[in-house]
Structure 1
Amino acid sequence: MGNKILVVDDDPEISSLVQYTLESLGHEVKTCDNGREVMDVLRSYKPQLLVLDVMLPGIDGYSLATQISEDPELNTLPIVVLSALEPSRTMFQRFSQVAAFLTKPFNTDDLMEAVKSALAKKQ
């Protein structure tokens, strides 16, 4: 079995595409469609990677990345950020655990490469 990955995106089409792409690589994928549930799901599911959208209902991706970076149990979790907001890329550069930033629409090959790279760094 591959790695456990949590995908957080409020767009069901993007979530499905990311889930399908990562499952085709053999990963176990769980999805979440809002920011409010993410911290609880991270603790219960214990993924090896987080794929995170920026614009989310509840809590935005930047606030979640801040919470994760300040949490001793989660601050080494690699994050791949997906966003339609290219300007937000610079905001995420301060987080050491952000392994990649992909702008929507993204190429699934780029996503697979970002995920492989992020997981390789964690090993």
Structure 2
Amino acid sequence: MEGFLNVLKKIGIVILVLAIAVFIFLNVANYSSGFRAGVPTKLSKKGVIIKTYEGTLNVGGLTNSPEGAIPTTWDFTIKSSADSVVDKLNDAILEGSRVKLMYHEKYVRFFWLGDTKYFVYDVEVLAKD
């Protein structure tokens, strides 16, 4: 009986270590990286304990819906520690400038890290034609 309990403890420890490793991987690893261009239309600071910035980018074009034609938008998250990204985006919103947002897409969305899986880490303001 004592040997069985030791084996059960070892299996429990292995399962716990694997669960922690999977959690860390999902939290740190990126599923994809890329960029999107458009006109930023919204940026707000959200969160009860962990604050993030949530934004919307109008990527152009229209989508038909029962309510009529609506603009095609893309929602994204910025970590609150990325002050330079927030400043550039605020300036672009005030000026109505097109921007190129570089982002990482996570495998899963953890509710305490923001509203989306897309985390913007850099902003490039595009030149006006």
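Observations on the model:
- For Cα Rg over 2.2 N^0.38 Å computed as 0.93, the structure of 1, 2 it came from: 1
- If distance in nm of label points 7 Å out along Cα→Cβ at positions 51 and 67 is computed and equals 2.1, the structure in 1, 2: 1
- Identity of the structure behind 143 (criterion: volume of the Cα convex hull per residue in Å³, for residues 27-82 alone, calculated), options 1, 2: 2
- Each of 1, 2 could give FRET efficiency 1/(1 + (r/R0)^6) of positions 3 and 99 (r between Cβ atoms, R0 = 41 Å, to 0.05), but the derived value 0.05 comes from 2.
- Between structures 1, 2, the greatest calculated value of relative contact order in percent (Cα under 8 Å, 6 or more apart) is seen in 2.
- Structure (1, 2) behind the derived value 1.6 of distance in nm of label points 7 Å out along Cα→Cβ at positions 43 and 115: 2
Taken together, the values in this text are just the output of simple stated rules run on the coordinates, not laboratory data. All values derive from a computational prediction rather than experimental measurement. Cβ atoms are built from the backbone, for glycine too; each structure is taken alone.
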